[in-house]
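Asker: Take a look at the structures listed below.
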Structure 1
Amino acid sequence: MRPAIFLSLLAVMAFGCAMPSLALPATPPPPGTILFKDDFSSPASGWDHIKYEEGIMDYDGGNYRILVNALDLNFWATPHKDFADVRIEADAGKLGGPDENRIGLICRSDGSNYYFFIISSDGYYGLGLFQNGQAQLLGQDQMQASSAVHKGLAVNHLRLDCKADVMAAFVNGFQLAEVHDATLKHGDVGLLAGTFKEGGADIVFDNFVVFAP
């Protein structure tokens, strides 16, 4: 199991963007309805174009790329939407950098707080809540290993369900975790990538889809 120091490493989130104030639909759409999707073929589809010394978040060759050069740091990007209950899916792969990294999805973000599901390229996963500058894993004390996570440069299909007070995490069709938490009610969706003790995590995402659960 990965050391619990993971919690402190998630604490730096200065490179995300705040969620705009948007109205929620009065009537929830039927399950399976596509609420938003993006294959990142158009660089004008609403995601961030950002370049810092610490890293990059931008469209890249039909994907969305997050490169984190700094140590112990996360970058996260959103399409600036507002949803309550969602099922988020995306494909994610490592272009380069260490296998000890963070690759994931977020939901119900208000720009500062959100739920997250992350995996690492060395086969670990975590499901949790980031709130008031602190990260907390939900239902587990440490990141757990799973053979369902494809290691190294292999692509993983990620899924995060956020419905009422139930958060569920899946990778490559296998459910890894399910927890109950009613802290956050609605917010933005997005992508996350980060580093632990070694910089250079270079992650690309594709086929981002948000469904009504």
Structure 2
Amino acid sequence: MEIYRKLYDHFGPQHWWPAQTRTEMIVGAVLTQNTAWRNVESALSILRSRNLLTLDALRAIPEKELATLIRVSGFFNVKAHRLKNLIQFIQNTYAGNLDSMFAQKQETLREQLLGVSGIGAETADSILLYAGQIPSFVVDAYTRRIFFRHGLVTPSDDYSAIQHLFMRHLPRQAPLFNEYHALIVRTAKVYCKREPQCGACPLGYLMPPTGDPFVASSRRSA
């Protein structure tokens, strides 16, 4: 919570997830895999302009046509297939009703999402947190980088271990998890880059005296 407060005081609220509907958040969670958010925004804008950001529209559009429309997001054929898998899951399991889906028990729904081909932990948790407002902390590469540099996680810690660290030490509140993850992303983009700018970072005072373990570990593994 000390880290959260430092980041919030420095950056202020981030207003995540930048989307207009729950369906758009779900689509964005898939499209953001292995690409920059600006590319996702471009793809979403194209889909929005063609009135395709509804579950019915996404189910009806041919997969090849969908892939063409989201080309800017990268890996577009793979992502189109994953989106189709996810939309079909929502239709088959919850009759296309997001209210029913997000009313499911958190553990059950998370396992169901992870069972959809192409949906990993980060994507599943993004859907739960941002579209469903369910307190499931999202862990990404930025989270690992920042908290490794500060000695709070190790190279051997997997997604589950890092997520458990946050969920064990924070109040189980979706708005808090939402804001915290957004602040982590902002910090990584502004200060905690490949070559960190610790002197200007609001977390610089927390750096271990031995320097940057993230860079040292990266060089050893290169």
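Asker: Which structure, out of 1, 2, was distance in nm of label points 7 Å out along Cα→Cβ at positions 41 and 81 calculated from, if the result is 3.0?
Answerer: Source structure for this number: 2.
Asker: Where does the value 1.07 come from, among 1, 2, when Cα Rg over 2.2 N^0.38 Å is the thing being computed?
Answerer: Answer by label: 2.
Asker: Same structure again: With helix-only ellipticity at 222 nm (-39500 (n - 2.57) for each DSSP H run of 4 or more, over all residues; to 500) coming out at -500, pick the structure among 1, 2 it was computed from.
Answerer: 1
Asker: Please state which of the structures 1, 2 yields 33 when relative contact order in percent (Cα under 8 Å, 6 or more apart) is computed from it.
Answerer: Working through the options, I get structure 1.
Asker: Work out which structure the value 17.6 belongs to, where mean count of other Cβ atoms within 10 Å over residues 65-72 was derived from one of 1, 2.
Answerer: Matching structure: 2.
Laboratory data are not the source of any read-out in this text; all were calculated from the coordinates shown. Computed from a predicted model, the values in this text were never measured in an experiment. Cβ atoms are built from the backbone, for glycine too; each structure is taken alone.
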